[in-house]
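Derivation of every value follows stated rules applied to the coordinates shown; laboratory data play no part. What you see is a predicted model, and the numbers here were worked out from it, not measured in a lab. Cβ atoms are built from the backbone, for glycine too; each structure is taken alone.
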Structure P
Amino acid sequence: MTTALITHDDCLSHVTPEGHPERVARLEYILAALEGKDLRRVEAPLGRSEDILRVHPQSHIDHVAGSAPDQGQVPLDADTWMSPGTYAAALRAVGGGTQAVDLVLGGEVDNAFSACRPPGHHAETRTTMGFCLYGNVAIAAKYALDHHGLARVAVVDFDVHHGNGTQALLEDDPRVLFVSTHQSPLWPGSGMAHETGVDNNVLNVPLPGGSDGQTIRQAMQSQILPALEAFQPELLFISAGFDAHRADPLAGLNWSTQDFGWITEQLCDAADAHCGGKIVSCLEGGYDLAALAESAALHVDVLIARGQ
């Protein structure tokens, strides 16, 4: 089998104001870096309302859909903007995650990378936030549980910012283990170690500003891999943000590109041990274009190698 790359041209039509870090070029750089790789290329479908409703109320769906402008850009909050193409892009990002679940659990591919935008891990139940409209990974996790009948799934989020939205959407469900590594203190200010969910199903690993890849390697070995071992997920999700890279302008961790490859290897090992290698990875942050493209390409290279 192989690795699926799930994306859609609609995700290039989400246009943010000049100078905004979550820009069209992010996806353009990633797709260019993945050109020619041995991937099963799949178009992301439009996400379904019934799947979004697993984590967001109808009022949130209506708010996002009704906020799309006919021209220009409008803010939903201080950081999150919509253009005429944003709503379709947001639905593709939802659909990319659920399509990845179908492909992996259906045995058509070993693992999948959903390269869609806008990202999702800051979107809370009724709130857009931090460039995010819908909780893409949370929706996909609930879809795997409710539609495919899994008993346990895990989400590992290595974006430099805490996945406050994913935590908020999943922390009350003991069928989900949510793990987040993130710089702290840093926006959004959540993700303290004492936040442990409804059934010790949340593991936050705050990392000090300026720390390098050795710190995350130690945390992976001492905390994250043992948590996955204890939980025994049937499917592993990755919220793949690449903004912990030392070149990223929005944070202050000092990871190298190779650190992202090592982390991916460790998560593949865990998936091999607990769920037959089944991984769904979804793009989150990463705002230095060269570092983002290089790191995402290595992440996907590892997925390809481990899926063969």
Structure Q
Amino acid sequence: METRNIAIMLTDIKGFTSKTASFSRAETQELLSKHRELVLPVTEKFHGRLVKTIGDAFLVAFNSPTDAVICGVEIQDVLKNYNADKVQSGKIEIRIAINSGEVAIHDDGDIYGDAVNITARLESIAEAGEVFFTEAVYLSMNKKEVPSSEIGYRQFKGIPDKIKVFRVLREVPVGAQPPEQVHEAAQPAAPKEAQSSAAALLPALNPAGICPRAVSLFIDVLLFAVIYHFLFKWANSLLFLVLFWAVYQTMFHTRRGATPGMLIMKLRLIDLSTGLPPKKTFWRAVLSVLSALPAGLGYLWALREKDHRTWHDLLTDTQVVKV
């Protein structure tokens, strides 16, 4: 079996399952065909080899990390133009993750190895419309052609070491970065142990303000009270109330990344270290009750935090951001 060092791109349609839940088989096939028609010509243009299709996802191999990242940017531009005059249900929004490393190449052309696994983990946290890539790609690509921003270290399930993640700066045209511009990550870095995952990620985020968070919490409490009264007006157990609050929070954070109140206020919950697994959202919800118990001190703590993080945010390494 041959081994080779390559750049690996993984693409995935945002919300494909929920989007196609109301589609007929013909409509689903039409969406997939259009997705293929828009994306694959771009990968071929940049000498990418389609390794396999996984449902609505493409796994593509490149010899050049720079080509892979620029290809990702062009794909997002093509889709942005396509989506411009489409209703939400007709839009094709994808996440793109790119990693670089040694892979084993099977006789049938499929690829295996840690580099592929890391790409899959990175894709799970990538934002629709963005191009995320790892430090391995950043170190080997042509930085003058691709303006980028460091997101920070992330710990992925099944991967022993934290991975530094970057994203393409879409605000600066690809290929137009001034030669004198030096990426901030190229400067000497502080020792890894001195950097918290939160501190590493926050420069690329827009922390939510106190007022939007307060309004979103008020909306959620009202909605929760209505639902709870309608479903469980017979239950007067504090423990049951806390558990149902945790279920309410977990369900929305896992499926949407935000509760109804947060969606209205255009806020989103993110995990600064390991993604946003249901177990963590559940415990964050339980801890939010504890934050409220001592006269709301855990919530008021956000007033003194630069990034407006509450006790339950700090304890679970999460952050509410403005989107």
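In this comparison of P, Q, the computed figure 2.6 for distance in nm of label points 7 Å out along Cα→Cβ at positions 108 and 140 is attributed to Q. Here P(r) over Cα pairs in 5 Å bins from 0, in percent, for residues 20-67 alone was derived from just one of the structures P, Q, and that gives 5, 19, 25, 20, 14, 8, 6, 3; the source is Q. Upon calculation of semi-axes √(5λ) of the Cα gyration tensor in Å, for residues 148-299 alone from the atomic coordinates, which of the structures P, Q produces 38, 18, 14? Among P, Q, the structure yielding 38, 18, 14 for semi-axes √(5λ) of the Cα gyration tensor in Å, for residues 148-299 alone is Q. I have 20 for relative contact order in percent (Cα under 8 Å, 6 or more apart), calculated from one of the structures P, Q. Which structure is it? Comparing all candidates, it corresponds to P.
Out of P, Q, which structure matches 37, 25, 18 when semi-axes √(5λ) of the Cα gyration tensor in Å is calculated?
Checking each candidate, the match is Q.
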